[in-house]
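Scrolling down, you'll hit the structures one after another.
A short reminder: the numbers here are calculations on the coordinates, not readings from a lab. Predicted model, so just to flag it, every value in this text is computed and none were measured. Cβ atoms are built from the backbone, for glycine too; each structure is taken alone.
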Structure I
Amino acid sequence: MLVDVGKRRLLAQLGRLAQFERSFSAMPLEVSGQNDPQPSNQPAPFSYVPPGRNTLAVPGPVNIHDRVLRAMNVPGQNHRDPWFAELYKSVLEDTKFIYQTKEGTPFIFPGTGTGGWEAALTNTLSPGDKVVCFRYGVFSHLWIDMMQRLGLDVHIIDRPWGEGADENALEDILRKDTGKKIKAVAVVHNETTTGVTSDIKGVRAAMDAANHPALLLVDGVSSIGALDFQMDEWRVDVAVTGSQKALSLPTGLAYVAASKKALEAHKTAKLKRCYYDFADYLRTNPTGNVPYTPSMPLLYGTKESIRMLKEEGFKNVVARHHRLAEGAREAVKGWGLQTLCKNPRWKSDSLTVVEVPAGIDSNKIVKNAYAKYDLSLGIGLAQINGKVFRIGHLGNLNELMLASAIAGAEMAMLDAGVKITPGSGIGRALDYWQKTAKVIPTRESMLN
């Protein structure tokens, strides 16, 4: 009797199990898990680390100097201990060097250049304020998008991708604004989408010619610390940059400097702000305090990076970037190709954007570079994706490091079907650099 009951229960359980299996098998494969990958002896993608070092040739993040890495290698520390105040005040003072300002007030926000954008806008403007901004690439477009989402009235001056700010067009717009309704002019100094550097000095001249009182807000994320930037001389009201660009640090800090005029505008600005409010920093920074927990490694890194820039000298930093860029442009000529930016006055010294021949997908060049040669190149963004690739040459860089990138780009182009002669580009770059090379300071005695 008990055996028969046990059999009936077992059969009932088996029936329910079969019904469950039928319903389970009717589920989509992605839900049922029947297409889950089987265990494999193959290594996971990108898990193998090849010998040597990755050649990082994008326009940010960039190569970090060993001195900076060592400076950042610190244990956890308490920023409320008494020693912190003097350190923080000294780092703030150091950052004035990269803007070339004595009058500007510096801020250091935990964040990125995008946070710096928001700080520049929200601390100086009010809802509905009119802003003029040029659009000639992804980053100028994104800054405009932020302005619009914050509730600003943006007058967009569209420019062809590969060209920079049109000072005459700006002057005309400002002259017509007889009621002085325009509160700010915003310019991306170096557009990393296209390899274009606009003339901020020329923009200021256009504003002065129109006798217009608008604020001048400048995105210097990929220019400040690499290209000539004169905040006081050009009367820039707010300048923004980020740690992962010319300062050659990890991503994580937004640096902002504000003029006296900008700080005066801050008093009446009504855009909503909290995390990026100047007021919290103006209250705490003078005593060496901060409103939020700082990144201690990045502060040490900032101090060491700027120390190195000062040792090199501001004019020498600018000259080095120009010389490296000229070598890259010589390589492009050697390949028989062209840069996206055609007008010499706008060619960037932070990066070179190379147009590829018709019928070639530039993404294949970038993929070959990384897959075969451990070289990181920049892809083309948005409407120029597949049409260009980008070679970054800003920050901690010298000729041999950039030569490696150019040589790798040549091989990757050949792999992608670009008809160039091996050595044609790197040869011209090396010729230019060799002819313009100078002895490294303090090593002169070796050649006497």
Structure II
Amino acid sequence: MKIKLISPRMSQRPTDSYFKRVLSPPLSLVMLATITPKKHSVYIADENTGKINLDDSPNLVGVTVNVDTSLRAFEIANVYRKRGIKVVFGGIHASANHEQMLNHCDAVVIGEAEPIWETLLQDLEKGSLKTVYQCCNAPDLNNVPIPDWSFIDQKKYVYNNVVVASRGCPFKCHFCYNSSKYVSNPFRNRPLENVLEEIKSLKTKQILFIDDNFIGNIEWTKKFISAIKGRGFLWHAAVSADIYQHKDLIEDFASSGCKSLFIGFESINPKSLDFAGKKQNKTEDYTGLINLLHSKGIMVNASLVFGFDNDSPEVFKNTLKWLVKNKIETMTAHILTPYPGTKFYSQLESEDRIIDRDASKYNTSSVVFSPSKMSVTDLQKGYIDMYNNFYSWKNIIRRFPDNKKIVLPYLLFNLGYRKFGRVTSFIGKFGLMHTIGKVARRISYGIE
């Protein structure tokens, strides 16, 4: 059979450039293509890299669906289904809302696809495609293969050196999809040897781990650090703020090549963290954690969320002051968003506070619910102003790193990616995205 896997064009937030769409390939589709039996032909079409052809006639179309891409996914599915071509949806939004999805597709894969993908294809060949496919048990990660990157054109992306070493997250924050009912699989890591083999196959010294939480299993992380130390790799990851409880691990991170960490601080207000069910965060530890990371030459990308029920308009001024005082290198801000299927969505639904159901706005840059202690306008304006103020010339200078090891990547991110991102990403559209990634790597860290 001919199988086409599609990643619909994501909505672009007002604070983002084109870089956001092409930072890395859709790994979930690359994995799906990799595990597809060789008797089938597979093609990945990523609408984020350019216009895709919808006039072809594959035997099956698979679409990965996020909430902000769902309307576009419905349009794509409708084009193919009108011609009698079967369409299957997957991804976090489809998994959390599979009943709604079935109004727009022929089948939905809920959760991880590896154990059931081949069964789905066999059912399609026999003419007995089911509407829902869901694995009862957590897939054995010993059987997960290394992604075959030949299915995508790497030159269209800034980076393709992305690795996932685990599945899931040990926490279930209320606003996150991990609070959805369909999420039942425990956090687990891939075999260490498998991860190391994949890293070697990428033929680069820089690795971007895109796990939900790289320290979800501290013992595995320690073994990884021990195995990678001394090999000359530089790496980046996302971790929870409770890493401060493992100060010795931070030391090992630095000595093994860690250069930056994305940390979900989310709020500097303890009451807001309680509201989100984020019990692992302790605001009294934030400054100590940041200082320790800086002293080890590790950049901090702070993830922050605005719009909690304890947030008043003052939250923006107070948070900006905290960010600048602590010389946070990069910041990713979000408007609190009730993703359909999450615990937070159910809460707001029961309180009749959802005011906008346009799925394309559910990308953490629009206010889609009624805030508690500020107006919709205050929250929207505060979010935009936070970005403008944080990445202003004045605050870029005020946040200038004390550690000289961080200076070059700091300047590249704040200027090349944020301040002038629309210009540099426009240049990248001329077949230079991957080159930009290589140049940034060489300038920042002196590696290929």
Problem set entry | Among I, II, which structure scores highest (criterion: relative contact order in percent (Cα under 8 Å, 6 or more apart)) | I
Exercise. -10000 is what came out when helix-only ellipticity at 222 nm (-39500 (n - 2.57) for each DSSP H run of 4 or more, over all residues; to 500) was calculated for one structure; which of I, II is it?
Worked result: II
Seminar exercise, completed: Highest-scoring structure on percent of Cα pairs over 42 Å apart (candidates I, II) is I
Seminar exercise, completed: The value 2, 11, 22, 23, 23, 14, 4, 1 for P(r) over Cα pairs in 5 Å bins from 0, in percent, for residues 103-230 alone, derived from one of I, II, belongs to structure I
Seminar exercise, completed: Working back from 4.8 (distance in nm of label points 7 Å out along Cα→Cβ at positions 127 and 343, computed), options I, II, answer is structure II
Exercise. For distance in nm of label points 7 Å out along Cα→Cβ at positions 95 and 359, which of I, II scores largest?
Worked result: I
